[in-house]
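Values quoted throughout were computed directly from the atomic coordinates according to the rules given, and no laboratory measurement underlies them. Every value quoted in this text rests on a predicted model; they were computed, and no experiment measured them. Cβ atoms are built from the backbone, for glycine too; each structure is taken alone.
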Structure I
Amino acid sequence: MIIKAVKFRKDGFYTQPFVFGGEEGPEKFDPTVRYRGSLQNYLIDTGDEVILVDTGLPAGTPEEMPDEKSPLFTGKDICSYMEAFAALGYKPEKVTKILLTHKHGDHSGELRSFPQAKIYVNADETDAAELQGLDNIVPVSFTDGTYYNFPASQRIAEGVYYIKAKGHTNGNSIVIVESDGLFYMLHGDITYVDEALYENKLSVVFEDLAAARETLDRVREFVRNNPTVYCGTHTPQGYENLEAKQVMDLDRPVPTVLAEVDFSEKKASGKYVCSICGYVYDPAEHDGVAFEDLPDDWRCPRCKQPKEKFNRA
């Protein structure tokens, strides 16, 4: 069993109010504390088949231009998702299955580049706009019963399990891979940074707060009772943990390394990008209406987040 990170953005950040403020409110936390951010998804090579966990941002998604008030920044391009995938030595036609953690565009962006793969999606998520027009979707109803302390699971391959984990979205899921006595938890946005798992904090992004709390509680219980390598999407801690086979110990946090941030000005395009789902607001596609002129209560048409979650591009 081989697990690799597909790395396509680096040098981003997530502020403490964003990653900790889901239950207590972001105003309780320090916006000047910025944790390291990145974007990567994962590839599982079982020896018999190649399985992807999520498929990055769509090609051509512009980089954001954060400022001191930005709650998050997904990072600078290393390359496109498909270029990062190819750099690992694989071809799209070799991918047999894709396990989608959730619908957001930074996880589902290149699904159409793998037409021969079966795309496994929580059945509660299949009506998402990001997934329409795909004829290789396999709705998952989690019929294999409990997996340790998780009530609903689906066995995908030997040692590969798809776990229902509602909260961040109503169809959110995680993937657990068993290999060499370790449990590799490949997740989308259970937490954005590992510090949130250590501190038992929810981010401000969720569709069901109570379900998100239940999922985080189950994840923490699983991590306490099983040697788990915790591999996230939005922080370099994800691939650092993977490459070091670092087992998460909730009582002994790995020391935090804060983000180094450059807010130098660049020429703006007039476009704005949702840092949650990757939606691009282009005034040219909205009768020339500038993002700044949208009503204060305007929300992302895809993930329903407020204007403050957008950065200039």
Structure II
Amino acid sequence: MTLRTQRMPVFGETLIASDFDLGPGGKGSNQAVAAARLGAKARFVGLIGEDALGRIATDLYAAEGVDTSHLVVSKEHPTGVGFIIVNPEGKNGILLDMGANKWIDRAFVERAEPLIAESDVVLSVLEIPVEAACAAMELGRKHRVRTVLNPAPAAPIPKSAFRSIDVLTPNETELRILLGLDPDDATSTVELASRLQKEYGTTVVVTLGEKGSLLLGQGEPQTFPAVSADVVDTTGAGDAFTAALAVALAEGKDMQTAIRFASCNGSLACTRLGVIPSLGQRLEVDKLFHQQFTPKTPK
């Protein structure tokens, strides 16, 4: 549920807002839809409630071609919900009630092991309990499936879990929380990402908003500029980025190309209000990628 307003209210204050929007969301759900729009065979493992918001979700998956054979509908727990406030610059703040997501545990994920085993990439977020996200990463590693963790919303994870993560996609705040630091810790982002990469061998792709992204892999740190956009609403941009990165890697693209492709999808997501309406279709993402990164042929 999204509202646009001039600024965040303080306690006890009522602000006039506008552009109310009610629609599907949730980081894992967004990324499944984003991947499907980019041409992937997206299969969503999740738990929703038997309620109006749950029906919005299942209608969306049917329309977008997301496989729901491992989506469970609960009669006991409500569908997770988020409240988003967007300011005039397109930046947002979010309040989240995990709802049914809180009941996804290791056993729930393990029932999807055959699905994970036959996949190209297994992708998880942290809008589910940490043990469930870690289980997905461990099962991916067990079956030699590439694993991607988008650690959002940020939470500390066990050190042992990092060894099952091939690619980690935090923003700068999430990176610090993952390492048990204050969200505004002054240590440089490059140093922190390098620390993770060297200790666990995990490839770290840090999203930097309008500053682009940072890659810590086997070689020297690499920075990638953001693809410029007329920003309307940044909600969903991180989901668009991570989903596109996973799709590109599943297609066999190298990490540098995958990041540039992901940057195009993230940029497009900033140009429209709302999450699902902002997620790019493959043709428009390819077009933007071609415009940005294909060398011009001399006349």
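Any idea which of I, II comes out highest on mean count of other Cβ atoms within 10 Å over residues 215-222?
Details: I: 18.9; II: 14.2.
Of structures I, II, the maximum of mean count of other Cβ atoms within 10 Å over residues 215-222 occurs in I.
For the read-out semi-axes √(5λ) of the Cα gyration tensor in Å, for residues 175-238 alone, a value of 23, 15, 10 was computed from one structure; give its label from I, II. Walk me through the intermediate numbers first.
Working: I: 20, 13, 10; II: 23, 15, 10.
The read-out comes from structure II.
Who wins on relative contact order in percent (Cα under 8 Å, 6 or more apart) among I, II, i.e. which is largest?
Top value of relative contact order in percent (Cα under 8 Å, 6 or more apart) goes to structure I.
Can you say which of I, II returns -4000 when helix-only ellipticity at 222 nm (-39500 (n - 2.57) for each DSSP H run of 4 or more, over all residues; to 500) is computed?
Matching structure: I.
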